[in-house]
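No value in this document is a laboratory result; all are computed from the given coordinates. What you see is a predicted model, and the numbers here were worked out from it, not measured in a lab. Cβ atoms are built from the backbone, for glycine too; each structure is taken alone.
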Structure P
Amino acid sequence: MNSPQHDPARSAPVYSKRKEGIAFSVRLTPKGGTDRIEGIVTGPDGPALKARVSAPPEKGKANTALEKLIAAWLSIPGSMVEVAGGQKSRNKTVLVYGETTELTTRVESKLAALASDQ
């Protein structure tokens, strides 16, 4: 069963726990000039991380850049991150593999920092 987690500044779920780790919804802007996590946006499917990468949306380049960005953001190896859904869409599901408790601690810290920046 997935357990939704909450951004400290919002009441809607931002990520969910999975048996293999955690899953994020991400709204990606390819060819965005720079690689960065910009905050949290609310779309028709609920909240998502808003990310921007400089890579173009061709041949999986933007997805690979997103995986690297999420890995760097969480200070984990790139092999622990996978775009698992929405490969050809701006709305993506990103899985982060690993021990859920440790990942949750990292994610909550990063989300709190994003909330304070917004």
Structure Q
Amino acid sequence: MESGEKIFHDWMVLYLKQKLSRDYTEVLTNLKEENEFEGMYPDLILNNYGMTVGVVEVETESSISPESAKRWRQLSGKGVKLIVMVPERSKQKVMGLLWDEGIAGSVALGGYELKINMP
């Protein structure tokens, strides 16, 4: 991941932590692989009252790959909700990867878009 994408990725993880903190009693981040979930380190771990109920993976243009999809398959088999956040323009490509891995029905796919309007 390029340094600019890494900065954006980390910002998105922190932004989502803030947003999701309203819906979950605890939201853990893994910017430096400090919070393990069943042998893996998803970007966000969503807990309610001490129980993990979901995990979130944030992807950028360059991190979307068949290898990422294999990691999503592993995470989706852990018995909790998996949310994958990708650039809006990459959703179709990612949906194809999810179908290829046989997990399209069990993964929630979200999108983000950075929009800058200059005068």
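Thinking of P, Q, which structure, once relative contact order in percent (Cα under 8 Å, 6 or more apart) is computed, gives back 27? Matching structure: P.
Ranked by percent of Cα pairs over 25 Å apart, structures P, Q are led by Q, which has the greatest value.
Ranked by FRET efficiency 1/(1 + (r/R0)^6) of positions 15 and 39 (r between Cβ atoms, R0 = 25 Å, to 0.05), structures P, Q are topped by P, which has the highest value. A value of 19, 12, 10 was derived for semi-axes √(5λ) of the Cα gyration tensor in Å, for residues 31-86 alone; which structure in P, Q was it taken from? This value belongs to structure Q.
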